[in-house]
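These notes open a run of structures that come right after.
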Structure I
Amino acid sequence: MPSKVAASPAGSEKNSEFLDTLANGLRLMEAFDEQRRSMTIQSAAELLRITRPASRRILLTLAELGYLHQDERQFALAPKAIELGYRYFRSLGLAAAVRPHLQTLSRELGAGAAIGMLAGTDVLFVERVEADRPIKLDLRAGDRLPAYAHSLGRALLALLPEERLAAHLPTGTFSKLSPHTVTERKKLLKELERVRERGWSFVNSELVAGLFGVAIALPSAAGPAVLGLNVTSIGEPWSTAQLEQRIVPRLRAWAEQMRPITDTLV
């Protein structure tokens, strides 16, 4: 497999401020992808062209900080690694840029509105606003929820190829978060097929009884969707007619309005 890790140019004079260990740690993080989901101390040493002891220190340090997960001899990216991407969005002002759009959408539909992305087996909220109503959800930017039981999570899961989907689903049996949670993998996969066919996801009472939400994946000029948009509310869920005739069209309209923002950042 060709290495994606960039080495210092041969014969180049290295900056005296350059930190080899930090650079190797970052190169190691960049090396993970669909083909290389985990690595050992030896494979990391070969990849970075460093000694095994140096490779071991880098891997164990990243694991100690929470960016890698160690399973016996194998090291893989941990969900915390996605937080670097989240901080990137925050630093570029994505959350601030989309907040007015989410606030208007929330007022239009009387529901909470959010954009989020997959982070391991969770959906991570990049930004979220709550509706002006007596009962409020204690959810904000940076919070996570299980992707398999959340409308935003399913909207994004449905677009993943089979080889990538497994990395975003729990291993073994899914936790039963409420009496209505889909816990069978086969049943969830069928639901993801329906989401993919119709282009939107609806989840009712699978996280908490009475909580329902609708989501779509946000179009991206850069390729496959990274972000999703959803609205959530509590109480009597919207009917199928309401979803198809009002809610989903409003989500799609606002997705288009936010596209100049999201296209420049993802």
Structure II
Amino acid sequence: MKHDQENEEFIIGRHPVEAAMKSQTPLNKLFIQTGIKKDESTITEILKLARKQRLVISEVPKQKMDKLANGQNHQGVVLSVAAFEYATIDDLFKNAEDQAMPPFFVILDNIEDPHNLGSIIRTADAAGVSGIIIPKHRAVGLTAVVAKTSAGAIERVPVARVTNLSATIKDLKKRGLWIFGTDVVGTDYRHWDATGAVALVIGNEGKGISPLLKKQVDEMLTVPMIGDIQSLNASVAASVLIYQGFNSRHPLRTK
């Protein structure tokens, strides 16, 4: 994924750093904690990649690393990169073409928790989602926390950030997509056939899908529940539904 040069961001933790260094990400600087064992395989690979790319490698004390990581578990490694640049809607369609599959987009209606966004990106990568669409306002963007939670998937799943989700959905419909939403009332998600060009809307953690977007959805899907809890965490709900989409697009082949 490309990056914007206006702001600096940090990739935190060994595996996310290694994934970023193996991608086409423009890198700034590698921070290694003073005294860390450099003979461990992951650290050895990170240092090898850093030297190959002629990165500045800075050894800093744990206190400095903790500050760079803003309290997150950095595992002794922090990578400075430019802030993430977002894909366009056309980029998402191009990615679907490259996958040789009909588009399968996930639209996030004002997701606010970076851990939820990172987790959804990770699931989207695993399930072959063509791209994710998020709004510019009142929602979390692509941050270091999101990158960390995605475990490197942020480098492989294009994320488009749009000014108006409603207008974007209208455009997607004109381009042949069926729009599905999630609600407490709707079709049992296990009946969802996502074999065509589809987009799945996941609502805000507390409020769900906004009323305006609900009016544009072609069909609502619901996850049946028999316990006392009548709603799932946004990233969990997204994972359940994304994998139903995966199941219908990649059915099991019987012998």
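Any read-out appearing in this document is the output of simple, stated calculations on the displayed coordinates, not a laboratory observation. From a predicted model like this one, the values you see are computed outputs, not experimental measurements. Cβ atoms are built from the backbone, for glycine too; each structure is taken alone.
I have 56, 47, 41 for Cα extents along the principal axes in Å, calculated from one of the structures I, II. Which structure is it?
Numbers: I: 66, 39, 33; II: 56, 47, 41.
Answer for the origin of the read-out: II.
Between structures I, II, the calculation of distance in nm of label points 7 Å out along Cα→Cβ at positions 72 and 232 yields its largest number for I. Comparison across structures I, II (criterion: FRET efficiency 1/(1 + (r/R0)^6) of positions 64 and 192 (r between Cβ atoms, R0 = 30 Å, to 0.05)) gives the highest value for I.
For relative contact order in percent (Cα under 8 Å, 6 or more apart), which structure out of I, II has the highest calculated value? Please report the intermediate quantities before stating the final value.
On the way: I: 14; II: 20.
Structure II comes out on top.
Suppose FRET efficiency 1/(1 + (r/R0)^6) of positions 104 and 176 (r between Cβ atoms, R0 = 25 Å, to 0.05) works out to 1.00; of I, II, which structure was it derived from? Going label by label, the one that fits is II.
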